[in-house]
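Pasting the structures here.
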Structure I
């Protein structure tokens, strides 16, 4: 097919603006007045107030491309499609069109504008939940049949495709997703898969029509809404016949830059992907004036930076030029996100300050870890793991990753016992110190 990410952006906006959708600018990655999120994790998140009726939307039908950060699957990054940072294509209807039109729009942009073969598309449909008195979503099924999907290309699934509510109660409803048959077994299977060789490319609609009440029952909302979304990276991947998101023009330049800055050192494919994803995510996160810390929102960039440092340490690339990679990301992304260029110096400064402090400690820790696991069977006692964590500052997740790469596990229960023992000893020490101070007084 052959299509660039910039062309996908242009087609997306041209299509939905031509369908009377108002383009809204991307919001900050830092959620406004939403303490439930560290970072915006979907295109809908900045628009939540419109869907719950707290504010009037600028129009009944909206579209945007929203930067998002999802941290729940950080450990999965390194495979073909999972990313910490991605850009979400989204279109919304608030008390406007509903299921039939949402399906028609999804099919039209995928087939007629992006050029995906219609016969290689599958869609999921909610099969209902009799226990909750929620019927099957036959309306959505009929809509897919009208545009050309039917038979074995419609897959009825359960509560895994029932969207929401965002909290314990509130707006919710069935959803429908579109999958593309790659024609081979390259793509990892998504959570809800109609076939073993498919990749999800579009959430054609979270249909908010129900209101879950505090007592667990469901009623109808005052008005219906549609929330859709698709990762730009996945659309570009599938449209070009790529097997991974790292082949797209969004990620390939970073991936290649990482390889060129290794100074001849060898790094695993998974670690190069981790660096590619994490450095891109960090560029955007640090541009929002987030400072790496040990807790709260700042813990996310600290964790990502430490994973990056761990990757280059494993490769022996101790002089890796992180700043150079970040500068390249800023340069390539500033056309769509000018704030990156404005905050360039601060992004690099915050990264380098955190990276230098951690690099000195982690190098000693990894050297010790390698010596402990020099010969098969690769084993690590709980006491040794705790010493690496407490004395060398080696994060538990990095120890876990190191052992997993060698097909081995360490004694995590022993680690937890050592941790609890250390807490007990430390607590006793503090009590003795307090008692001694009182005695002096």
Structure II
């Protein structure tokens, strides 16, 4: 017999739906013996009620639930949790109905009576499928958020920050990352997640200044269908998506004051409600937040809750500005040049001595983000294997202030490449994302979408 895949050490969350008490007990015993957490439901209403309170990975669903039909319940389960893996349990006489259920969205079926090994194997296959889907989502989010960056450093001050981050990564403590705009707070947040025991679960991001208060609450906690105009279907929200993993709250200093009590409650109790839905839910989420603002000054100005601040600063990490880690400038620039040259199909792979000197002599007020944007533009425009100082749009020339001209070098660029380079340059030189949006003549949410579209990192 083929060995069943081993379930994850923390166990999956499995919902068993059957109207026969003996089968519920037997299935529960077998699945808990395999290391899973099991909830039993004797009817469709009990199953839906359980799903309103807890997130499940797999459901073992009986086709015959007294006078109810599992086939009718299946789409309601899938609507409530599209990710749910459903295994139909059926008697010999209803195998055809099981096939119909698979066409309707079930992943597999079991013929009753089945052995404990068959049940464990069927469940473990779906647990593994769910684990792989979750891992893929995590990787896709990391790609969407832009390159993770290189955290290798020669700077003693940066090395101390990274050492502390590694030491706190394996805890559940909330982390607040401080630093100027562009220092790589989002990169460090993702690194903490990947260094932690939660690495196989989702890393979800909330960009606090990019949405209105109403949309931010829905994006974070989810909403119920019909909760507001345009809510044509229910959504789970980032908190639910990050269950078991990490929720990164970027620019938490911009979190609306009127929503901060709900955030405080979630940080303290891990409890929340979706917009328009009175059901209280829970999520096991590790909070990592970041800001370039002085939260203590905001507390004194009554712009940020003091009790929320103290919940967020269990561990505080402060990223140094790039001007204080000059040892890393050339290494970061070289890594970025290789990355962007490959991305755009350009030949540049290194820097001339004059270009390297120019990079080292600049103070980089926009930090790593500005350096990346300067190198991206240079990679696009340089037709040679080495970037020279004339290709570097820094210190007020080329894309800087004062109306400097842009030298047209190399092959013609597409409008998309020009827009990406322009947005990158503005974001890199602006003190905040809000200022960049104002300079570009767009709102913050549009800038957020453009950055995501072009992979312009935070």
Structure III
């Protein structure tokens, strides 16, 4: 690697790779280093015994930015979409019940009592004021709707999206569209409807977001971006220290950065004009310890939820359920440890050998952090025991794989928005320092791509490119 880089990116997960790609596309010399042996972070696909496993995110929602990336690296033809009407289910009283996704279906559903349905009508027809103070998802749901909706729907969604605890998760930070809907129109339903119409009028698109993957798994995008970067990407290159270097004269007050690396056992030094940290908060805090003590105190409180990803393969002949749908979520009141399950082989082709099904379940999260301390065998046994009665599975799995993430997803808990605001003010003290990652605008792949592109665009402006 050169001893100088116009832009150095630390971390080759989705955020770092997208930053590097966007800068390279603009002709900017951007180098990227990754401590682990492979790029891609938690977006990791493996083929084992005929099963195509997603060890991290199972799919992603389509966005214009992701489509543009796929076109840039010539993998648009590899995109595949899940059945657009695939139902989603809740596990209630030992039975799978379809989630009503639109208001008319909700009002006629037998899943919720009259009080919960009336709260929906009250929101649609009435007015309410969002509190000025940060509000948890749980408090919001109870205030606006009902404890039943929290238990049966809002809580499971929080577990599925954030692996979080609704009593701690900030509505403003984790679900900003919902918070903004009530704030601007005094009604969640009216506000969301208005926002959807506004979005359509701005981009002229009538296309509905679809659930997507690639023929050979989500890591297809990571591999394509990495290949496109070529020698600008280095793996097994861990950053050990970063020091800002301020100009000694008044002509340029923006610092450069001296970065120390351990690259496969060899020490190296790189000077960078611009530095992007696309790393988890605990890594970012450590690397910025020499900049300002407040970086650590601001980033430190951001917690991460642990997660166990349990992939099980079964013979279709041993499953009584049709497996038509996306999968199911499990309310915490059920007493089960499984947070939810995705029916991979029902969503995308070639996820399992002929005559077999692949089901991926999740345990742990903020509400059950000790789940990942179980052995792989115990996790497999727990999941099979819990889902077998629900899906009428008559035999033990013929294939299993367990992946553990002690720090899977950052938690957008109460106070998160203020922490991020403070963080950006600290960052502004170092004009050539940039941050990217899933703790900023959302944990989804689409949110990470959008935020990374925004950072790259700011650097282009700074460099007048």
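Looking at Rg/Rh (Cα atoms, Kirkwood Rh), for residues 291-330 alone, point out which structure of I, II, III has the largest value.
On the way: I: 1.04; II: 1.17; III: 1.38.
Across I, II, III, Rg/Rh (Cα atoms, Kirkwood Rh), for residues 291-330 alone peaks for III.
Have a look at I, II, III and say which one yields 15.3, 41 for Rg and Dmax of the Cα atoms in Å, for residues 51-106 alone, as calculated. Walk me through the intermediate numbers first.
Working: I: 15.3, 41; II: 11.0, 34; III: 16.2, 48.
That value comes from structure I.
Work out the source of 16.0 here, i.e. which of I, II, III gives that when mean count of other Cβ atoms within 10 Å over residues 227-234 is computed. Intermediate results must be reported in sequence, preceding the final value.
Numbers: I: 23.1; II: 11.8; III: 16.0.
So the calculation was done on III.
State the single structure among I, II, III that was used to calculate Rg and Dmax of the Cα atoms in Å, giving 23.1, 76. Before the final figure, lay out the partial values.
Details: I: 24.6, 85; II: 25.9, 81; III: 23.1, 76.
Clearly, the read-out refers to III.
Coordinate-derived values only; no laboratory data. Note that this is a predicted model, so its numbers are computed, not measured. Cβ atoms are built from the backbone, for glycine too; each structure is taken alone.
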